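Asker: In structure tokens below, several structures.
Laboratory data are not the source of any read-out in this text; all were calculated from the coordinates shown. Owing to the predicted nature of the structure, the values given are computational and were not obtained by experimental measurement. Cβ atoms are built from the backbone, for glycine too; each structure is taken alone.
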Structure 1
Amino acid sequence: MDNKILFAERQRFKQIWLWLILLGVNGLFIFGLIKQVIFGYQFGDKPMSNVALIIVTILTFVLSFLFLNFRLDTNIKSDGIYVRLFPFQWTFKYYPWDKINQSFVTQYNAIGEFGGWGLRGLGKNKAFNISGDKGIQIVTQDGSKILIGTNKADEAMEVLKQLGHLTTT
């Protein structure tokens with residue numbers, strides 16, 4: 001059986017508020033680093049040591065780099081659904097059709113239902129989401145619910161329908 005990718009999506013964090021916060025924090029620490037380490041003026045009322053300031057500045061850049069590289073990859077193939085949230089997952093998590101009871105596209109509230117974005121939930125209920133409010137919901141034979149965020153809801157629904165795995169809710 002041909003197992004080519006029928007649906008593929010790669011999402012990245014694109015919330016402007018997140019990037020403004022990261023840019024602001026990085027800018028603040030760069031300003032402090034320049035002021036204190038290069039020009040010799042203390043940064044703040046209770047300044048940290050130069051070494052600590054350098055370490056914290058590096059850590060803010062590492063955090064920003066990490067967010068820059070976060071991505072949610074989703075593939076639907078004839079044998080099932082594959083998903084990974086990189087860099088937390090280097091390999092795809094595979095959900096074969098014979099282990100899925102239901103699959104459909106739904107609307108959700110990331111903060112209200114899952115407490116935010118990323119890899120959320122423990123045990124039987126999980127969410128892989130980066131942005132938006134639509135997702136591919138799958139319910140496995142053991143009752144687990146997995147939501148995979150998508151910005152291509154109509155395309156995902158069409159592929160699920162073509163494969164005969166679109167469950168009406």
Structure 2
Amino acid sequence: MTAAGRAFKYGDNVDTDAIIPARYLNTSDPAELAAHCMEDLDASFARAVEPGDVLVGGSNFGCGSSREHAPAAIKAAGVSCVIAASFARIFYRNAVNIGLAILECPEAAEAIKTGDRIALDFEAGTITDGTKGASWKAAPFPPFMRRIMEAGGLTEYVRVRLEEEGKAAAAGGTKGGAS
């Protein structure tokens with residue numbers, strides 16, 4: 001799994017209210033969430049972001065409430081990955097659950113600037129800044145997390161797994177273990 005795009009850089013402690021203001025939590029429509037993503041922190045973000053672009057944050061990215069709307073808004077805006085020095089624990093889990101790629105790499109988060117061209121290899125855990133000619137190594141996703149991301153999130157991953165197990169059982173196969 002790979003991705004590439006321009007970087008949009010923000011600082012430390014970007015909270016879920018900055019990612020998607022509470023006044024928009026009355027909807028779960030992805031297009032509506034995307035239209036308001038980051039608007040209180042960067043009013044131009046929703047108009048400027050393009051599919052594949054990358055968000056870069058400092059430490060404690062996604063702190064605040066436990067709302068799944070925050071990573072959903074980022075994903076719906078077309079962002080391929082969030083790179084940060086560190087993530088709030090609940091944001092990290094919510095991002096995995098909805099299939100938003102995230103990479104923790106303090107060195108990359110520090111060095112990357114807005115507008116830099118970033119290439120990502122999730123299997124290898126590499127982050128390459130084509131503008132600066134620099135590369136960093138983040139911890140790659142474990143295989144099961146990659147499968148969740150590739151499926152588009154935990155719900156879709158589970159749906160596909162249950163469907164596969166049902167087909168195997170109907171064909172007289174045995175249920176496989178967790179993978």
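Asker: Determine which structure produced the value 0.85 for FRET efficiency 1/(1 + (r/R0)^6) of positions 123 and 155 (r between Cβ atoms, R0 = 30 Å, to 0.05), calculated from the coordinates; the candidates are 1, 2. Could the numbers behind the result be given before it?
Answerer: On the way: 1: 0.50; 2: 0.85.
So the calculation was done on 2.
Asker: Let me ask something else. For distance in nm of label points 7 Å out along Cα→Cβ at positions 3 and 59, find whichever of 1, 2 sits highest and give me its label.
Answerer: 1
Asker: By the measure Rg/Rh (Cα atoms, Kirkwood Rh), tell me the structure among 1, 2 with the highest figure. Present the calculation step by step, with values, prior to reporting the outcome.
Answerer: Numbers: 1: 1.15; 2: 1.02.
Top value of Rg/Rh (Cα atoms, Kirkwood Rh) goes to structure 1.
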